[in-house]
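These are the structures in question, set out in turn.
Every read-out reported here was derived from the displayed coordinates using simple, explicitly stated rules and does not represent laboratory data. Only a predicted model underlies this, so the values are computations on that prediction, with no experimental measurement involved. Cβ atoms are built from the backbone, for glycine too; each structure is taken alone.
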Structure I
Amino acid sequence: MKQMSSWLVAVALAVNAGGAFAQAKEIRIAHVYDKTGPLEAYAKQTQAGLMMGLEYATGGKMEVLGRKIVVIEKDGQFKPDVAKSQLAAAFGDDKADIAVGPTFSASALAMLPVAEEYKKVLLVEPAVADSITGDKWNRYIFRTGRNSTQDAIAAAVATPQNAQIAMLAQDYAFGRDGVKAFKEALAAVGSKATIVHEEYVPQATTDFTAPAQRMFDALKDKQGTKIIGIIWAGAHPLSKIADLKPERFGISLAPGGNILPVMKTWKQFAGIEGAIYYYYAFPKNRINDWLVAEHKKRFNGAPPDFFTAGGMSAGIAVVEAIKKAGGTDTEKLIAAMEGMTFDTPKGPMTFRKEDHQAMQTMYQFRIKKQQADEWDLLELVREIPAKELPLPIRNKR
């Protein structure tokens, strides 16, 4: 009887050891993103892009260095405290080797200290606030997503020199960082355009009558080109502001780029120019060709969107970093990723050594007057290469 008990214990230990070994062989990637909440559309795109990026970078095998990739999904619910706890659970309970996300900038800021506590890499995609790779940054943070200043410098390049501008933004890190970055960007590119008014409103705002009137009052007596610039995440207010007839005062609107379902509603604004992170028809490279073709096959003919390309870039970056590091050891990953150049749907990106921000191309666009189909929305004015984006280093390293 004792011999039988000893044999059963030995078998149990062997099974447990085998399970632990199998888990250790896996590469466990946590994706913390806002599956629910007002940024759900962005989050779904990022997830689709991440999975396509992992697929593309592994030749469809979903394994690296002979180790199977397992993606652990976590819902941040558009709540910073939830996102923070989800990342802690991913690193602590799920034994994730690396994490990607989140969607919401406020959640990203809450998550940064968790990466440092667990000494694991967090690859930020697509949260945009400058402070993520700025004064709140730590050495475990990398970002494939663009930051507010990259958006802002690209927008500054596309802004008329004589413009008088009122800015509308949401009252949280993304909106305030975006306006601050745009001010600095205008100065950095030597623009004579001036921001004369800033309007910050709650994220849930639906009635823009009062803030629009304040912007109209600030601009109506100005000389030169008068513009209301909009920095916004979620349901876009462009049409609501347009309904208040800013053209009465000679004021035009500049919304910046957005996701395809939003830009489909902007045909009435044909001729407006702005800057955008990605539009499926702009980049000319083999990865983007694959992404566009595969996305259309898998999603009823719809082309990939803004955040899909970002998610794919993150997926490719993870795989290339693990290959270069020879595994998932955090210190080896950091050493491999600092200064690493990798291909994406937008072309090459490089993680800047100083703050781990991905340096990347942006695009100046014009809304088309003649659109061949429902997705034929923008024409390329010019590609803005990374070397033309004088991005300051703002961290405390």
Structure II
Amino acid sequence: MARKRSRSLLTIATVAVLGAVLTFAFRPRPLMVDIGEVTMDSMMVTIDEEGRTRVHDTYVISTPVAGRLLRVDVEPGDSVEQQETILAKMLPSNPAALDVRSREQARSALAAAEASLRLARAELNRAIADKNLADTDLERTRTLRQNGMVSELALDLAIREARASQAAFDTAEATIEMRQAELENAQIQLMGFDDQQRLIISTLIETEQADEIPIRSPTTGRVLRVIQQSETTLPAGAPILEVGDIDSDLEVLVELLSTDAVQVAPGDRVLIDKWGGSGTLDAVVQRVDPWGFTKFSALGVEEQRVNTVIRFADLQSAQAGLGHGFRVEARIIVWEDDDALVVPSSALFRDGQSWSVFLVEGGIAQRRLVDIGHNNGIQAQVVNGLDPGDRVILYPASGLSEGVRVVQREIR
């Protein structure tokens, strides 16, 4: 009898233990989640875009006349002073060599100019003779008029002839000057390379240097780049080098999407990141262009872009070593609040047309509708629905529902 009772107690104990094990094994376990907290913190909304630095007023130094540029000695980065530093020197170019036809035409033009000059001189001699005769006839007519031997009409005709002869004389002298200029021009057309070389050699002998044309810096700053350094012959207006003031005239050009540009206004604060150095540089939006342009992205998507000019707030850019054409990352602040109620953006999910979060209350997930203001992708401004210190579930999974027991995931 005692043996049967012991066997019954053992069976009941075994069943109880087995039931407890099965209950523990198959009971719902808390879902492991990441939990964040609603806090009062500073928040800002920025428009992030890549930009490049540039000197606002750059000066492209070019050749003032056609000629031979001497070797440029300045290097990129050299300091220059306005109207003092000589950037380059050049010599006037030699005249172009004439082909056979052009030379013969120039010789014919020279011969014609010489003949025209001789003709003008002959016309001058005739004008001198006519003038002398008219002057003598005028004196004779005046004497006869005083004696009453000729009429007043004869005297007037003599005066007219004298004035006409004087005009013909002046015309002949002017013609000679004109023909002389034409002759000199025809002689210049025949001047060749050898003649110019002899002229330069004679100038070197007399002055010990050729007539070099100095090209001075139009501004104070630095040499940005040298376009043509070797000695060569260049036409007028050919670029030689570029100068600008990096220390005080550096700015950033950012090409914003037109949908972002409408949110930006002159005076907005800008943070310059990823420029190659430590820290963040302060800047301010100076201008948003009113004209947009079409640009294709790297993926071939057509975009409307707007140029936005950003100026550095201080001279940190010069100390940082930035130059013309450097890449930077500009963060334009369009909204900021130093004391905003914020929730991590990863805790938000759509619930119809509204935003919701899962609150953690007593280890149980509770759905809560919230009103959201600004959202920068990392933090979101809470307008209504949450209080400081509330704990919310980050990255809520699709299988998470209200009333589920949750526990903080351990970070290893």
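Structure values in brief
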item: If FRET efficiency 1/(1 + (r/R0)^6) of positions 297 and 361 (r between Cβ atoms, R0 = 30 Å, to 0.05) is computed and equals 0.05, the structure in I, II; result: II
item: Origin of the value 42, 21, 19, where semi-axes √(5λ) of the Cα gyration tensor in Å was derived from one of I, II; result: I
item: Entry that produces 3.8 once distance in nm of label points 7 Å out along Cα→Cβ at positions 89 and 241 is calculated, selected from I, II; result: I
item: Answer label among I, II for the case where distance in nm of label points 7 Å out along Cα→Cβ at positions 249 and 369, calculated from the coordinates, equals 2.8; result: I
item: Of the structures I, II, the one that 18 was derived from, the read-out being relative contact order in percent (Cα under 8 Å, 6 or more apart); result: I
item: Ranking I, II by distance in nm of label points 7 Å out along Cα→Cβ at positions 33 and 217, the structure that comes out highest; result: II
